[in-house]
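In what follows, structures are represented as structure tokens.
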Structure I
Amino acid sequence: MPLEVVKYGHPTLRKKGVRIEKVTPEIKRLITEMLATMEDYHGVGLAAQQVAQALQLAVIDVRQADRPSTLWLDGQPADPAQFMPLVLINPEVKPAAEAVPGGEGCLSFPEIYADITRPEQVEVSCTNEKGERIAFRCGGLLARAVQHEVDHLNGILFIDRMEAKTKRDLQPDLEALQLETKAALKRTK
């Protein structure tokens, strides 16, 4: 069952996720719900913070995207589509190439897009939904999605990585979204 994606202004988006020590039935259920939510919202990634859960958990699926992704396992090229959807539990990410600008959006910021500069490739190690440690190198959209979601897990939003001018230009939209979210939160209390 899809969950509600919280919007900018929700306090959980700024919380660093708690490490997941064991893949419990509750975590497996949350993963299933997050995958359904990501698909329902037509996203390529979703962090637990975006469904109001401050955990070190994100899901990614770049198969429907029109931007290329690359993946290497044990130093060998692999087809990213064969490994989707990807579940990242307690991920660690290291830059593996120069930073380049690229377009990004976020399900918690509907209709807001900007160029964000991030490393073109990253090395990733994490636990998957089976509780197994996995490691890979990725590039293109997959690397961008991984970095975007890992930022969420640490309470960092893509607006924090925007150029100052871009953020200033978007300020009226950001303030309106934040006010709308806070008003909705007051109504539910």
Structure II
Amino acid sequence: MVSVVLLSLMITYLYNALGVLQNSNSSLLSKEKQLDTRDFLFSLLYKDLFESRSATVTSTQSKDFDILKIKTANSLHDITTPNVMYVVVKEEKKLIRIESTKTFALPIPMESMYMLHADEVAKEVEFFKIYSESSSENNQTNSGNVQNDVQKEVTVTGNILLGLKLRNQKPLFFEIAR
């Protein structure tokens, strides 16, 4: 009888320890997924900017989001020298990377959609800003769904500082010397 009681106590403690271990494992897997996302974003943005030949930053109505247009040698879709645009869809808070063989602007006409490759690279974006050391300014009007106001477009010629913040994660900042 004593051995049955001792065995049941041991099984109870082992069962509780197994529950704690499962919770720790799921927490670690969640953090690993966040780090993988962060590493992928850093690598992709860094390669795109480092291998870029030209960069243009467009300020939007939102003080937290910019639009980045670059001509780079880095491609996710095997394009030799793609034109890439990073834009945050405000309603969904998603960072979208659009890649094409030809230059394009927002809004994208329906007949040009087949030439584009759009990839969702981040969710729950709170902040996506690009700062540059030296630049030249142009004003433009954009009547697309992303913004409906006069915007300031800046051609970047110097170093670039990029800031990105995802919900529940530390901000990511890095600088590219051009």
Structure III
Amino acid sequence: MARVPTRHEYRLVLSHVDAEQHLEESVVVARHPSETAEHLVLRMLSWCLLRRDGLAFGAGLSDGDASDLQVMAPGGGYALWVECGAADLEKVRRVASQNAGCEVEVVFSGPRRRAELLAQLEGHEKSRKGLDRVRLRTVDPALVAALSRHEERRQKWTVTIVEGHLYVEVDGEAHDGPVETAPLLG
């Protein structure tokens, strides 16, 4: 018998100073049975960092070809594609080259997975079409680890993002850490 995803609800107050956004809403996330708490937190932090109209959680771990988060383009295809935790360069290249104008974001928890992707790029002989639209974000692994210890299925998050730094209060407990952002090429 297949295990079903677990529903997690985040009552979120988000102040994204860099993007001039402020909102309060409940965000519901389905946690895949094999998904780690760290990956779930990274998806939620990515949602906060990249928040815009139409942003939705993709199939992620349920489908290896799917995104973790996405925004669909009005005429079909993707306007935004987000991978969290780890990324395969061939998949990232395929998404970027097949979706003209699509922003592609890869969000890591720490430098190890980012270094692995960059190593793939060094040995990459195929076309780099679209890779100039790929941006890498690296979230402080200590922040992800601290937030992943809050495993309650209902949490209240107050998130402030300012100058590439995340401040997150979870049910009265404060955490913070930097987010580094860089283009894939460059």
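Taking relative contact order in percent (Cα under 8 Å, 6 or more apart) as the criterion, which structure among I, II, III has the greatest value?
By relative contact order in percent (Cα under 8 Å, 6 or more apart), the leading structure of I, II, III is I.
Could you figure out which one of I, II, III the value 2.7 for distance in nm of label points 7 Å out along Cα→Cβ at positions 31 and 167 was computed from?
The structure behind it is III.
Tell me which of I, II, III gives 46, 17, 16 when you compute semi-axes √(5λ) of the Cα gyration tensor in Å.
II
Read-outs throughout are calculated quantities, based only on the coordinates presented, and are distinct from any laboratory measurement. Remember, it's a predicted structure, so these values are computed and weren't measured experimentally. Cβ atoms are built from the backbone, for glycine too; each structure is taken alone.
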